[in-house]
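The next part holds the structures, each set out as structure tokens.
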Structure 1
Amino acid sequence: MLVGLGVLTACGGGGGGSSGGGEGTVRMSLTDAPACYEHVYVTVDQVRVHESGAADTDDGGWVDIPLAAPQRIDLLTLTNGVLAELGQASLPAGAYSQIRLVLADNPASAPYANAIVRAGDITGTEIPLKTPSAQRSGLKLNTHLQVEADQVLDVVLDFDACKSIVTAGNSGNYLLKPVIAVIPLVGTAGEAVEGYVAPAMAADATVSVQQGSVVVKSTAPDAATGKFVLSPVPAGDYTLVVSAPGRATAIVTGVPVTTAARTALNAASAPIDPPMSAMATADGSVTVEPVPDDGIDATVRALQLLTSGVTLEIAAQPVDADTGAYAFALPLAAPVTAGYAPTLAFSADSAVASDYRLEASVPGEAPQTVDVTLTAAGATTPFGFGP
């Protein structure tokens, strides 16, 4: 994981401490990764920070980031580098280890504070998102923020809507179990990657940058031009992954990100345009014993191990909370790879065509993995956790 990159968690972390010596400013924004729905609405009611990762909501020491009013935000408008500003506050310089993102309660009828509209639903019918009772006090984000005197610390909450919404097939409900990364930035002009995919594939494509098979930032390209902007991305070296239905996966290794300027990967005249590919289904289910009261809380990832030894996430999703079911459509063709260079030269990594590693994880348990080689008939892989 990246230093300074926090994620949503359900358990307490270590305490922080104020270093004294003046005040700094924290400025909060919200962004989103690509989502699997037509619309995903959340209403932010309050944002709070605390120096201790173990602090409860009733403890002293919280600093509230003031919002002029609760903000109802469609997360699907926050892609390609677009941010929604939440608010800012001055606070003592020092280390802070916890953020609480408090969402408004849903009313009895639409428009709901927190809701989805299913993909392809042109009627715009809103389906309310149910929030587990443990999150009524706010979504707890353990993080590591260092606020310096007389400086502005920009903190971006990267809300991955696709991974955060869990279906409950038997009940027809949709549950909100947020996956949020906390990305702190300090006065940076760069920390972004931009480029182009072929417009013919842009409407259904996903572009991400990864480190160690962990997606740090992802986005959906502009459907008309194919342009993508991955921002913010903390400085470092990354692997860029482009995926789309009916296409081989395209991969660019060694992509540098600096604080000085944006990394321009390619021009519109030379878009990333991976070859066509047949798709196959990798599916199965995850069982957990005993079954938690609020349903099965598990995530499955489809990973690909390149011949170079690099492991990448190709797809990921939470399982159905009632049935534990999951399903991916994955390309059978070999991924195409290129090293970062002024001109990207892709070649097929034929040795790993159709080879994937499925990884299932549940809170408090070690992940389980199974390697599969897909055929046109697909592959079914069950996972089981518990005694």
Structure 2
Amino acid sequence: MVLSQILGGAGLAAGVAVGALLAQDMLGSDALSGLPTGLFTLGSALAAFLVGRSTQRLGRRIGLAYGFMAGGAGALGVVVAAATGSIPLLLVSLLVYGAGSATNLQARYAGTDLAPADRRGFGASVAMVATTVGAVAGPNLIGPLGRLAEVWGVPALAGPFILAAAAYGAAGLVLFVLLRPDPYLLARRLATAAAAQADGPAASGPVPRVGTGAYVGAAVMVLTQIVMVAVMTMTPLHMRAHHHGLDAVGLVIGLHIGAMWLPSLVTGVLVDRLGRTPMVIAAGVTLLLAGAVGAAAPGDSLGLLILSLVLLGLGWNLGLVAGTALVVDATVPENRPRTQGTIDVLVALSGAGGGAMSSVVMTATSYQALALGGGILALLLIPVLLWARARHAVAA
């Protein structure tokens, strides 16, 4: 799993770093530059649904392997579209490319399948932190990959997608060959055996209901995804408008993605020890700080942009790890993959909406307004927690 996530992280970074810039060049419109993020997050929504359903029937190995391979095929399609100038192929390929993003995100659940209840945050974080290696390396290879692409007669901005095609394909192959025994299938067998030993309900009985915590976890992940995707998508355009080069864009996005994944081992432990609720509050506050710094940063200040995007990634990480633990706490093996897939569909659709609307908002107002608005939106996490507390009090 760790090896596949390192490869998957490299594939994930391509669309994040240069997708909006490639669309801007091919479509000739700033207002449509958020379309790639919208498309590949929409594609990731469909992939999350399919991966969740296939995992329920066939296990993590098959679902995750096929998801990564589909993402690699989509990345290859983007390269061909850029080389031929085909906008329809570009749009379809970006949609398929999103399967890799969804699969990379779904893999965190594999780390929780066999984890004890008090180690679920850490279990998710082990899978997530491995993404850091590839995700940080990918954007910082934008310059060399762009030059390689030009040597091959392909536009420079398509270079990172060449890496994505190879990385996603390799990640799928690694999982298909090496993820044995399948963690979800093993967890389901253990749960069935424990229930039978305790004279509990038979495995063929009604599937237990999903707990309230799953709804809270879903809301946390949806809100943090909207904020993160909206601001991240427009940052490369904001930087290019202020004459930052591709290497600077790669540095900012690489550090941002590193902040999304690298803190996972620490945040996972904190989620387990301090509890889910304090970490959700910390996520909201961190995203607000990210928005405030981004709004206050001059366009030519690389240092403040880095700080803003690092805080943005950290806030997203806190929300994702805490939200994932909440979902796993509120489910059982019989309903867990299906529920996880459905929630990740909502997360992906939220990201699609955030990515598509971010360009509209920035065109109508400014990058500063977009960043600050995202930070304020993150504060909705607090009413969600208050609602959950009220539901828990009523149930008690």
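Every number here is computed from the coordinates shown, using simple stated rules; none is lab data. As the structure is a prediction and not an experimental result, all values here were calculated from the model.
Figure out for me which of the structures 1, 2 the number 15 belongs to, where relative contact order in percent (Cα under 8 Å, 6 or more apart) was derived from the coordinates.
Of the structures listed, the value fits 1.
Which one of 1, 2 has helix-only ellipticity at 222 nm (-39500 (n - 2.57) for each DSSP H run of 4 or more, over all residues; to 500), as calculated from the coordinates, equal to -28000?
Structure 2 accounts for this read-out.
Consider the structures 1, 2: one of them gives 15.8 for Kirkwood radius over Cα pairs in Å, for residues 57-144 alone as calculated from the coordinates. Say which.
Comparing all candidates, it corresponds to 1.
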